Structure P
Amino acid sequence: MKGPSGLPDKSLRDANSLAEIRAQELSDLITHFTFQQSLNDFSIWLKEFQLLKDDFPENKDVQFLYAKTLKNAVKMFGERLLFADMLFLLDELELHYQKTRSEEVAEFLAEAITQTIFYLRGSWDVEGTSKLLNRLRNLVKAYPLNETLLIFFAKSYNNAINRFCSDRHNFICDRFLFELRMFANKHQDNLKVQIEFANSLLSIIGTLAREKRFPDLYQVLDELKRLANRYPKNEKLALIVSRANILTSLATSYKEERKKRKNI
């Protein structure tokens, strides 16, 4: 009896087994790629992996390992600050997801997008960040019950808010905060999403305290406290509120000290 490829079933199984072994080897080589190694090695291994996954399109293990490897490579190039290569690999992972339409690959893609936003936080533009967030939003729409995707979406907004609010891009800051607030309100039962939102509010509080914008500062602080009150036993939220109170107290003390000096 022959398999669909024309090879005998045993030969087909053997070929798939060998492909899976090599895919694991290539995944390990790329995942544990060191700073001392030549990028030429990476290119050779990636090209071989691309050919391998094309030769075995029905082998889920090979397709899974290829996606996982691309995700790890995105992080590796981000750490090296090789942003053009990082974005190329992100696009490769997106193409792989479009072909497989696998929920597992979608999770790898979401993580890679989140990493990209994090690594580009010092040099990325608003339009580029918005496009990356939209790519994440499409994944969430495709798998609305996938908690992993929800968390990466919230984390990415938190990273974006951290980036743009600290640089006083106030309109963009307000827009991103509004969008994350709507997302958090939609997922009020998801504690991890709420923690990401709380961290974003803390970032805003830090900026407002530094700029001495007290009415806005107190308003955001109240919002953070209301959020934390819904989870009175959560230590992470309690710590975030504590840090927010300290930032607010320091800013208020500075304000009161200036008043005293003026009255002398």
Structure Q
Amino acid sequence: MINRTWCKDLINFDQLSDALYVNKPTIGIVVGTFASVPYIHLQLESRLRHYQDTPILIHDDGSNKSSELQKLCLQYGADYEYNTVRQPHCIGDLTAFAGGLLWAKSKSIDILVKISRRWLFRVDFINDLQKLALNSQYATFCSYTTTFNFGFRTECVAMNVAQWSRPGSFEQIIEPIRTPREIFVEGHLHNIARSLEKQNCARAKHYRTTHPTTPERNGYAFWSLMGNDRMRKSSNYLWHDANSTADYAQQAIQWSLPYSVNNFIDPNGGQGIGSPAK
């Protein structure tokens, strides 16, 4: 178990060479959560059924469900970390990115997939992501949503660990954590992805010429598995903008987990959405 205080300089990272992927990259997953024991149970069961050899970290933003979450992680062989203090709204999401990158770096993982607690994969996505990484040589893999007109989504995003952990990029992630303020997380991370795109190797630059996009959707290789509308249902995953609590409950029933619809109504377990950053 790991706890995070976010109050000191964390680590200095070596610069990365030009080539990102020579062989199939290794994948790790971090799930950002606050409480949400039923949703995390689904996440761990999905991993067991679809990609059980993939390392996974559950990152909790200082909820009072730490003991329950840790118990689940021990049961499923997952790593667990938590913030010692609950972060302001939206900042807690950033700590999952930062904590996940530190964890992935320590395990020599090539690509970290950050998913939100209610983004539940129902398929094995590992080979699909590995192929995209090898073909594109990009540092970031993501999608956009036509419904909300976001050019970058944070409920599911994959990041090259070495690139995103470089001092300039990592410092941009943790700066709002150290001095909390209101930020638009999607835009903040999209700008980091755009800066990394400017450092693309020759193969990645060629990939962009053969896979052109608009300025609002640049900075990453489009991960088609995510679709391009977060309000459209997919057989690949569940997501709360497109799926109901009944859908999550039905998935739990199919996997013989002891939850009903009522267990999924309030993911925060009555602890509210958190205070805004000041």
Structure R
Amino acid sequence: MFRLLAVFALVALPVHATEPSLYSGVVGASVLDSGVMVVASGPNAREETFEYVKRPDGGYSILNTITAANGSYRVNGRFDYDAQWNATSVHGIGVYNGEPVVIALQREPRRVAVTVTGKGKPTRSISVCDPTCLIDMAPSANPMFVMTRHYDFAAAGEQEFLWAGQDLIRPQALTDDHVFIVLKDEPKAKRNDGSELKMRHFFFLENIPQPNGQMFRLEFDIWTDLEHRPIAFRVRPPGSAAVGTVGMRKGFEEVRAQILPD
């Protein structure tokens, strides 16, 4: 059966798990983190329920369910990584024009193979992504936070990451995508319970080649805690003064005004 439906058994949730488990199955897996990322307004309003799992084989998986605020879609994904958080494969169930599709991305030497299966004949494409590569499925937010686990803090400065991916809600591939990311600052925020949240704030510029030869660019800010747990993100056109699309982790709403003042 479709691999996304192969699930894990979960042991008692550790301190950082904030939501009930989404999946159950194999004994020996443990939940590292779970929660809900919320985009509260605008045309991209949605909720992404996520779970970070350490598998019995020593690798990691991110499991997510994304639901549009207007009810137009509900999609599921599974992102698999090895013990060093290198992407190995991605599987998703999405919807194109109201029709279900199954998406699989498999890391191969120097490239990523993308297979999309719907009503008709499966389509297969190849995305060159070498020497390292991260894998995405829009509109998932969590895969971009994995970059912080690969960021070389000793070297610091601007660093480049390569991406490949496929959209879950439209037939659009992500190929030859380059991201330039930098650690901007390490802010602190006061929580409602009186505690202090220490964070890392990364800024990155994403360059996405288009079929017409043009380059589509977006600016991102992402905030994590010191253990790489996702806290918030923002995306907007380069140089824009607008707030942009903002995602906040549920339960951390008071942090927004401190990192994104109006």
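Of note:
- In this comparison of P, Q, R, the computed figure -1000 for helix-only ellipticity at 222 nm (-39500 (n - 2.57) for each DSSP H run of 4 or more, over all residues; to 500) is attributed to R.
- Each of structures P, Q, R was scored by mean count of other Cβ atoms within 10 Å over residues 192-199; the highest score is held by P.
Only the coordinates and a few stated rules stand behind these numbers; no lab work does. Computed from a prediction, not measured in an experiment: that's the story for all the values here. Cβ atoms are built from the backbone, for glycine too; each structure is taken alone.
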